[in-house]
Each structure stands twice: as structure tokens, then as C-alpha cells.
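Engineer: So, here come the structures, one by one.
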Structure P
Amino acid sequence: MSILVAKLGSSTLVDGDGNVRADVMEARVRDLVRVLRLGHRPVLVSSGAIACGLGRLGIRERPTALPDLQAASAVGQGVLFQRYLECFAAHGVTPAQVLLTSADLDRRTSYVNARNTLQRLLELGTIPVINENDTTATDELTFGDNDVLAAQVAILLDATWLVLLTDRDGLYVDGEDGEPVLLGDVPAGTRPGDVRLADMAGSGIGRGGISSKIASASMATAAGVTCVIAGGRTDGLIPAVASGQHVGTRFRPQPRRDSAFKLWLRYAKPALGRVRIDAGAARALRARGTSLLAVGVRGADGHFGGGDAVEVVDDRGVLVGKGISALSADEVRMVAGMKSEEVARRLPDAAPEVIHRDQFVLADED
């Protein structure tokens, strides 16, 4: 049994007047049901709520004000999911609506709870239909777009495949004659900036673009998930991916995979500050996997508390990694450069490390 996460974008699912493209929704639901019948467990991350809401409210252009977007989402969520209910019911399958904000994945407890809920829904034979909870999310608490949300769901569920469905057949690069050609395969470890794409205009309906899809693919593949970017209107494409066929643009996964905790820390937990360390401490973290002690700390930037995530940078400002600080920013500044016995005298109730090695993840080696 393998988990497949598919993401369907607004511009593919909803037309310019805010109406759901019934043929596209019905076809993609049919594909997901086929994946389920093949013995896999499909999950759908669906955009389109805001676009549907704007259409119902008679708003022609996407607004920029957050209350307007949230109002459109409040109207559109019900419209969109009702259509999904009808489409899945035709196949005897029950969908489950799941709305998430980035805050749900920020805290470890709610992250684990979201994972447990989704896993149970899959065990019960439902197909989760996930969207960002735009109605309550703030500018500071959003995934940015549903490509990122889909990648984080794929990581959270330890999925085998992430399929990002778009208006195109995949990614295109300039061919020898200057004409765009489909990029079939992207090697493991490819950085987003290394993919040089042909200049092709987008639709402008949704928040996510091709650059977002590449970044999300890189995030997922670093966690061991195979990612495919392909056409959202191509019948049978999702079952083809689940059957091992090569379609669209495929990003190969990294062979090494961190623990679930470190994947959460790397991709879902936002850093609220920065801890600056000396060259010796940086070498120890990179080469020996040690904990970060106060003696190797130069200082701290930002306002964070104990239990918050922080970036760790060396004396040149290069990112070393990310970890959960055992101390607040003020406490880190207070004990910076001190030996452990001095820290114990100054802060007798504090942990012996600024960041324990089990709560630290190195930056990507690339």
C-alpha cells in the first residue's frame, strides 16, 4: 500500500468566471477512485475555493485585501466540497474535507494529530480533500500556496508520490532550436535554481506558479517522495503515476531520509530567530553531529523563546542548520561564549545545551 498525494490547481479546476469545470473535476475524481481500486491510498489537495467564492460573489478580479480573500474562501469552500461530494458519491466513495493552516503543522503536537487523523481517514477508505483554511489564516500563517501545502502533506504522510497537476504537460526547457521541449526527468538533489525553464506565460488565476511547483518538488524529494509535475486535464495520468509509468516531469527522490521529527523541523516549523556560532562549533555540528553548547555561541538575533525553532549560522553568516532552542533569545545572549559550568551558575534551571543534537537538523548539503 502506497500513499499518493495529488494537487489540483485553481486555473485547472475553475474557469475565469469562477465556475468549476465539471468535466475536469469528474475526470480527476474518477482517476483518484481508480488509484484507490488499485490498492493505493490517494489524497487530494484541491485549490479553487477562493476562485469559486469570487465567482459566486460576482468579483471578476482577484482582490489583494486579506478580508476579501477570506470572505471569498468562506463562500467557496462549501460550494467546492459539495461538488466533490457529488462526484465521489457517483463512485460509492466518501470524501473527507480537511482544512489546514500552517499553524496546524507548526506545533509538533498538532502536526502529529493531523497526521494521525489523515492516516485514520485513509484506513477507513475515504479520500481526504485538503485545502488551506484561508478563512482564518493570516498573512503570517499561510503555506504561501497549495503546492507547498501538498508537499508538506506528502512529507507528513510519508507518501510515495506527489503529483502536482497544472495547465501544462510538465516543465518545458528551451530546445536546441529555441522551441520549448518537455523536461522528462530531473535528477535527485537538483536545486530549484538549477532548472532553467522556457519562458511560457501562466494563467494568473491561482497563487502558485511553476517556480512554486519546483520548490515544492525539491522539498518533497529531499524527504524521499517522488514528485511529478504534469497536466491536470490528462485522463488516466494519476493512475499511470501510481502504476509506475513515467509521465510529465519527474523529480527523482533523495535516497536518504531524515526521521519524521527532523522532517517536521526542517520543513514545517518556522524559524523565529537566529543563533550565531563560531567556526569551531560549526565544524562540530557539521562533522560530528554534536549538541550546540553556549561556549561556541557568538550571539542571537530576533525574539524567540525556549522551544522555538531558530536558524544556526556560522561566523560568515552561512546557514549551518535549524534547531529547537532550549533557551530564549535573551538567555542565549546572556550565556554566549560561556563554558557549561558558568552557564549552570548563571542559569541553574537551564538545559546544559543551547540546542540538543536530537533537536537539530543540518542544512541541505547542496
Structure Q
Amino acid sequence: MTFINRVLQPPSYGWEKNGRLVIPSKTELFREAFSRVNIFKSKKNWISFVSWATVFCLVPFLSLFLFKFFNPWFIPLIVVYSMIIMSTHGTIWFHRFCTHKAYKFSHPIWRFISRNLVVRTIPEETYAISHHVHHALSDEPGDPYNAKAGLLYCMLADVNHQGITRDLDEKEYKMVSNYLRHTGVKINTYEQYEKWGTVSNPLDEVIVRILNWSFWYATFFFIGGHSLACALFSAAILWFILVRAFNYTGHGGGQEKHVEGVDFDRSNLSINQTRPGWFSGEWHNNHHLYPNSARAGFLPYQLDLAWIYIYGLYKIGGVSQYTDAKKEFLESYLEPDAKAKTEEKQPA
């Protein structure tokens, strides 16, 4: 078994059987989920518990907005904040920086600002470490959000499939923790990992979240009172739920849906979708083609808001360097493709 196959804790139903992907039933998926969030069963379940507890902590804001501070003019803001602002931040922070190190900040203050641009919902560990496995095993058994196993498999992946293995030796733990050392997350020692089962420190995660939520609620309240604050915290629920479905749709629902001249990476099921692309810079097939690129919008119509933010920071000195694969993409894929089409049209 290679190291990348050992990084994540296998679910009770397993990743594969006789070389084939295990597709668990809904009952098996929910049973696994409730087991993984049970902190009374094991304190090592804390990070999964935090994931689900986030929703329950945000629900009061939604209730207050709907039944006490409702303002219909804030409905469009909820959509924009969740579908565009939080989605773009996810691409900027979790995807391109935390996972792929596609760019570097010139100073930790810029990292701190970028980390806290929106209401905090997901621990870096939950996203970044498992995403390395996703790229190594895309659409294969062991992919933590394998679209071939169905929508619910992806929706519950944060608790069922994205936690790290709890029996890593010290050398393996160091390798796994290196995935997060650049992010500003407080890293557990190996002894703390043996106690908590994670790279992230639980106290640090709680403190960071409290400070983040306090700052943003106060800011929103100052701008628009309790109504705006509750509305935008409600938007965080919408993003937190919808983002779980992205890898299912972004990999064609588990089916091959590549479009000629649009999706050039055929080594996996990823596709370039217009809405995630325009709203958050998530041109997913392009990203799988060049995962370490700070830009994923390579074609003229492929707006990339995440790249605009990264490049904007670079221009003002907040980002010291970045990787941009657009030129390589054009030379390797678009130009040869255009040449081949031209030659096909020419008479023999």
C-alpha cells in the first residue's frame, strides 16, 4: 500500500472490494456518519463533530433572520455571499493555497487576511489533506468524494471519508502534517496527534472560529444591523451544504460527460462547468489538468474571480509569487487542437 492510500481513515464499509469500488447504502452512509461525529465514543472524532456542529450553530442565525429580522432585500445578498463570495474564497484559500500551494504570500498578515475573508465554516485539515488524495486517486476507490458512488457519498464525505488515519507512525505523521504547515494552522505534535487523531489542534480551531465569527457578526451588524448579520450568517449555511455536492456535479455525476474542445483532461471525470467557473473560478477540468496553477480560467470566456484576487494581491505586494499555467495550456492543448481542426477542413 502506497503512502497516499494510507493517509485517510477507511470507512467501515471500505473503499473497495475485490478491486471494485464499494457503493454503500444510505443506511450504511448515515450509520458511518453518526459514528464519526460521536465525540462520546472517541475524542478523536472532534473534527468531524465540529463539521456538523457548524450547521447547528448557524441555524439560530437563520431562524432569527426568517422570524425576527427578515428583510426581503437581503435575499439577493444571501445568494451573492454564498454562491459567489464564499465560493470564490473556497477556491482562493482552501483549493489553490492550502492544498496546491499555487501561490505564496509575501507576509503572514496577507495569509491571515485571506484566511478570514468570510465566515469560517471548514477546518483546513478537512479540505486540504483529503484533496491531495482526491487528485492522486480521482474517480478510483479511495477517492474520498468519488462521484461514482453517488451524491450522498459526496455529501457526507467530510465526516465519512476525509479524516486522516489514526495509526500513522511518527514519520508518516510528519509527512501528513507537512500538507498544512504553510497554512498558519497550529500543528499538533506527534504526541498530541495520538491523543486527538488530527494534525490540527482542537483548541486553536475553536478559538480561531470564535474570533472569526465575532469579527464578522460585528462588522455586518455595524453595516446593516442584526438583519444583515443574520442574513449573511444564514448564507454560510447555504454554501456549507452546497459545496459538498460540487465534486459530484464537477465529476459528471460519476459519468463521462467531457465536451470536445472544452474538457481536455480525459484521465478523470472532471468537467468544466459554467456556473462554478464564473461564480468561483472553479474550472474543474482545467484545474485537474494543472492543479498547481493559481489560474484555472484559460479560455477567453472563462472568468476566474479567484485568479483576479490572487493576481490583484500580487500587484500590490501581498503575493510574492504564483504559478500560471495558461501559456502552457494554450501551447499544449488549444493550439494543437485548433491546428488539427484546420487540417481536417482542408481538402486531401
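Engineer: For the read-out mean count of other Cβ atoms within 10 Å over residues 2-9, a value of 16.1 was computed from one structure; give its label from P, Q.
Structural biologist: Source structure for this number: Q.
Engineer: Sticking with this structure for a sec: Starting from the value 15: which structure in P, Q was relative contact order in percent (Cα under 8 Å, 6 or more apart) calculated from?
Structural biologist: P
Engineer: Can you rank P, Q by Cα Rg over 2.2 N^0.38 Å and just name the one with the largest value?
Structural biologist: Top value of Cα Rg over 2.2 N^0.38 Å goes to structure P.
Engineer: If you don't mind, there's one more thing I want to ask. For distance in nm of label points 7 Å out along Cα→Cβ at positions 10 and 114, find whichever of P, Q sits highest and give me its label.
Structural biologist: The structure with the largest value is Q.
Engineer: Of the structures labelled P, Q, one was used to calculate helix-only ellipticity at 222 nm (-39500 (n - 2.57) for each DSSP H run of 4 or more, over all residues; to 500), giving -11000. Name it.
Structural biologist: Corresponding structure: P.
Each value in this text was obtained by applying a stated rule to the coordinates, not by laboratory testing. All of these numbers come straight from a predicted model, not from anything done at the bench. Cβ atoms are built from the backbone, for glycine too; each structure is taken alone.
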